[in-house]
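Every read-out reported here was derived from the displayed coordinates using simple, explicitly stated rules and does not represent laboratory data. Predicted, not measured: the structure shown is a model, and the values here were computed from it. Cβ atoms are built from the backbone, for glycine too; each structure is taken alone.
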Structure P
Amino acid sequence: MAEPIMKVCHYQDVPAVTFGDDAPGVTIRWIIDEQKDGAPVYALRLIEIQPGGHTPSHSHSFEHENYIIEGKGRVQLDGEWHELGPGTVVFVPPNVQHTYVNAGDRPFKFLCGIPVSRVPGPGLSPEGA
């Protein structure tokens, strides 16, 4: 882990990384992370889903904290769908099956806070994103 450093930047200054084939139309920006910023507890990501795009249905051992910035979307939590729009917050507890879908004709953007150093792999660490 890097030594914690203060950071002020525009989110567009952080590169967007394509998630992969399992998540068509999805990019992730690691706005604050453990490796580059030394964040000791939580990472903050900006996830953008293009029209027609979605994240894979998945679960993991840690929670998500989400804040919807713009666009229209839907989230499925343990089989139940919820409509999302700007200002909506979502808490996904550990081990809950979930997926996000863009439900509009413009990009769907949300902030996603997760604990650092939990699970390696696509979208879950800057190296694997």
Structure Q
Amino acid sequence: MANEQIFLTREGHFDAAHNLINYEGACARMHGHRWIIKAIFGPYAEEDLDAAGIALDFKVIKYLMQGSLDLYDHQYLNNFVERPSAELIGLNILREIQDIINGSESLKQKARLHAIEVYESPESCCRIEV
């Protein structure tokens, strides 16, 4: 038996504004980002693959992410997160996805959320692992 681990990643985005609270600097003023969100699922092993060779359909991952992406798109994030840092936005999204998974017996069996990555710029990322 091999030790390889399979991880699946899907990327989505939303455009939104925020300003950092209790922060000194330019980011204390309202500004916007194209937030890139990556949801990583796994680990899976070859034994977890279905007859088509799939661990978790990318359509399912898209479904799990879409609610958060739609909720925050073209919004002022301070209305949703008291201190809207990349870290706390990521925690919100992770918890929203976990809530969907926990509400479905079939998803609890297959959807193994491993991490969320939140990019507020191409160079700056926050990774939250479960």
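Here is how the numbers come out for the structure above:
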quantity: Top of P, Q by percent of Cα pairs over 19 Å apart, largest first; calculated: Q
quantity: Highest-scoring label, criterion being FRET efficiency 1/(1 + (r/R0)^6) of positions 27 and 107 (r between Cβ atoms, R0 = 30 Å, to 0.05), among P, Q; calculated: P
quantity: Identity of the structure behind 8.1 (criterion: mean count of other Cβ atoms within 10 Å over residues 3-10, calculated), options P, Q; calculated: P
quantity: helix-only ellipticity at 222 nm (-39500 (n - 2.57) for each DSSP H run of 4 or more, over all residues; to 500) derived as -500 - corresponding label from P, Q; calculated: P
quantity: Value 27, calculated as relative contact order in percent (Cα under 8 Å, 6 or more apart), assigned to which of P, Q; calculated: P
quantity: Structure with the greatest value (metric mean count of other Cβ atoms within 10 Å over residues 19-26, set P, Q); calculated: P
